[in-house]
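Dropping the structures in below, format is C-alpha cells.
Only the coordinates and a few stated rules stand behind these numbers; no lab work does. The structure presented is a predicted model; accordingly, all values stated were derived computationally and were not measured. Cβ atoms are built from the backbone, for glycine too; each structure is taken alone.
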Structure P
Amino acid sequence: MTSEQVMERINVVLAHAWMVRTFLKHAEEIQNDEEMLEVHRMIFDYVRALEPSYQRRDPKEYLRRAKGKLPKLKRVAEYFAREYRRVSDHTNFQMAAMSLSGCVGAIEELLSAVQSDLAPPPGEESA
C-alpha cells in the first residue's frame, strides 16, 4: 500500500472517530467529568493536527503526525474503554468505546503498513 493510500484510509477511519467525538461532546452524562471530556478533546486534537497535511496532500507529513500523536489518542481510547461504565453502561457508550478502540487499532495497522516511510532520515532521531 502506498503512503497516499494509507493516508486516505486513515482519513476514513478518522471520520468514524469523529462521530465518537460528536457523541461524547453532546453526552450529558460526561459534562461534569473532566477526564471523560478529555476523550472527545483528544479526538478533536488528533484529527485537526492531521488536517493541514491532508489538505496539502502531503502523505509524508500526514503519516509522521499520525504516528507521533497516536500514543495520546491510544491512551484516551484505552481510558474510555476501561472507564465508560462508571458514567453509563448504555449501548451507546459501549459501542462508542468499541468504535474508538477499533479506530486506534486500524490506524496502528495502517501505519505499520508504511513503517519504512515513517523512519527519520539517517542521522536524525525521531521526536
Structure Q
Amino acid sequence: MTLRWEAFLAEVRERGEYDTPQEAERAARVVLALLGAHLVGDARAELATRLPETMALILLNPLQAAEPLTPERFVRATAAWIEGATEATALWDIGAVLSTVADAAGDDILDQILLQLPPGYDLLFGHPTAGTRP
C-alpha cells in the first residue's frame, strides 16, 4: 500500500520533531536522493511503489554514486546537503526519514534493500538485525 504524500510527511515530521512540514520535506528529499543512488533493480522499484509519487521519483532518479557509502559517510553526505546541518542533526534527519521508509517498505523489501547496502544501514533504518550492536 502506498503512503499518501501528506501522511508520509506527517510521519517524518512527527519522528523528526520538525517545526514545519518544509523541514520534514527537505530532510526526506535529501535522504531519499542519497539512498536512491545506492539502490538498484527490483528493490529500488519495489520501494518506490510504497512511497508517495514525489518521493518515489526522487528515489528513482537519484544522483549517481561512484561507490556505496558506508553508514558514516552517508551521514556526512546528508549533513553536507542540508544547510546548517551537523553530523548529529543529519543522523536525526536520516532516522526520521529512513524509519518512515522502513515502515512503508515492509520487512521483505527492507531486507532486499539492506542486502544492497554496506553493513550498518540496518541501524540507520531503525531496524537492527541480529548480531549488530547500536
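Source structure of the calculated read-out (distance in nm of label points 7 Å out along Cα→Cβ at positions 5 and 29, 3.9) within P, Q: P.
Among candidates P, Q, the computation of distance in nm of label points 7 Å out along Cα→Cβ at positions 61 and 109 that gave 1.9 used structure Q. To test your reading of the models, identify which of P, Q gives 0.95 for Cα Rg over 2.2 N^0.38 Å when calculated. It was calculated from structure Q. When helix-only ellipticity at 222 nm (-39500 (n - 2.57) for each DSSP H run of 4 or more, over all residues; to 500) is calculated, the result is -20000; to which of the structures P, Q does this value belong? Checking each candidate, the match is Q.
Looking at relative contact order in percent (Cα under 8 Å, 6 or more apart) over structures P, Q, structure P comes out largest. Using distance in nm of label points 7 Å out along Cα→Cβ at positions 21 and 37 for the comparison, can you identify which of P, Q gives the largest number? Structure Q comes out on top.
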